[in-house]
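The next part holds the structures, each set out as structure tokens.
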Structure I
Amino acid sequence: MPVQLPLGIRLRDDATLTSYYPGPNETALEVLKRFVVPHSPEFLVYLWGAQGSGKTHLLQGACHAVSAFGGSALYIPLSACLFHGPELLRGLDQVSLVCLDDLHAIRGDRDWQEAVFHLFNRLKEAKGHLLIAAEPPPNQLQFDLADLISRLSWGLTFQLKTLEDDSKLQALQLRAKARGIELADDVGWFLLRRYARDMHQLYEILEKLDEASLVHQRRLTIPFIKSILAL
């Protein structure tokens, strides 16, 4: 079952491994599907890439998957949790899977780096699993604690690449299908042309449109989208 911390952090229901459109990241997705299975031999997977490449989606999806298998999973976005202090990571060695997002956020903070270092060691000893995401690869984190950088290089490392426009359209349509709505090609291309092509923003727009379509009992058409988004 998921472990909850008093942070106001919640997993998105639609951020699952099955709803992730991999595009060029198929290998990373397949590895994660094996990684979340009980008794997986791998201890550490490290994902890196630009904002909008799907790192957060995969971390939250891994949490959902581990929970479905009956394990405990915890998602911690470090960029939103730094003010809680590094003691936040204490006592997590009995969690089946700990997912640390935005690891680069602790650059320049040795206390946090030491906390991650000790969590790494405790989890490994307890035969837990660690899934980490950051923008740079391990050897470019510029951390003060060299031992932590060394340990982060022990596991499997994958660069997540951002999607091309055709793949973004398919990703939007997959997310729409998961929400029970149809997103025609022309409507999808309209959204891609009119908005910044960051997938996180596009998914938020899709969620807003889905809610509006339920309220107004309308399917997603370009005129309806213009009326809802005041275009």
Structure II
Amino acid sequence: MSARDRLIVALDVDTQKEAEVLVEKLSEFVGVFKVGPRLFTRCGPKIIDLVKEKNSRVFYDAKFYDIPSVVKKAAQASAEMGVDLLTLHTLGGSEMMEAAVEGIRSENSQVDVLGVTLLTSLSSRILKEELGIERNLTEEIIHLAGLARKAGLNGVITSAWELEELRRNFGSDFILVVPGIRPLRSGKNEQRRVSTPKEAIEKGADFLVVGRPILNSHDPVEITKRILREMNH
């Protein structure tokens, strides 16, 4: 895949107009746009149509987490909307993940279903002290990714810090999508496990997700080109 095809831009904005402007400016340079709860809650399925009209792929970052029957129907509805990638929480368990895959495949076998392991805002301390999980961060991510693969998911969302371990454990045909990407000399914001585009690609990422560095830039096109250059070097 080209760098363009591997770059996902997060449409973490509040209005359809803002999203439309970004897609219009960036679709030449970006292969996939991510639609998350913030934008989808405000705009609904029409935001999916907006991206598809520009011949870009849609990553619906729904992060479904519910009882299996509900997630199955929600996943099927997502496929009906024409999304290309879809997320759900691996912490929902194997039965829930299997139900999601069944729902998606009943409508469209080409959709990639991806598991969210642990949010990039979490730390080992939070994992142990707040969530009561005794495994360390990497061990828990590997465990959840294994459940995801067994349940039929196509890959997982992971920080760059766990990339190499995941690639060693699950091989080249397991999709690894990396958020928390920051070009050189950018801030972390609240995400703890961040990486540069070059580092993530070198460690085995299939797709990179970039949000604020582009959205907060005075020149989104130029920063997008810069990220593409970093991905290629």
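With relative contact order in percent (Cα under 8 Å, 6 or more apart) as the yardstick, tell me which of I, II scores highest. Walk me through the numbers on the way to the answer.
On the way: I: 23; II: 18.
That would be structure I.
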Checklist entry - Here FRET efficiency 1/(1 + (r/R0)^6) of positions 35 and 107 (r between Cβ atoms, R0 = 25 Å, to 0.05) was calculated and came to 0.90; which of the structures I, II was it taken from? => result II
Item to check | Origin of the derived value 3.3 (distance in nm of label points 7 Å out along Cα→Cβ at positions 67 and 219; candidates I, II) | outcome: I
Checklist entry - When Cα extents along the principal axes in Å is calculated, the result is 56, 36, 33; to which of the structures I, II does this value belong? => result I
Checklist entry - 1.5 is what came out when distance in nm of label points 7 Å out along Cα→Cβ at positions 43 and 211 was calculated for one structure; which of I, II is it? => result II
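Who wins on FRET efficiency 1/(1 + (r/R0)^6) of positions 147 and 171 (r between Cβ atoms, R0 = 41 Å, to 0.05) among I, II, i.e. which is largest?
II
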Checklist entry - A value of 1.00 was derived for FRET efficiency 1/(1 + (r/R0)^6) of positions 115 and 203 (r between Cβ atoms, R0 = 35 Å, to 0.05); which structure in I, II was it taken from? => result II
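Throughout, read-outs are computed from the coordinates displayed, never taken from laboratory work. Being a predicted model, the structure only gives us computed values, none of them experimental. Cβ atoms are built from the backbone, for glycine too; each structure is taken alone.
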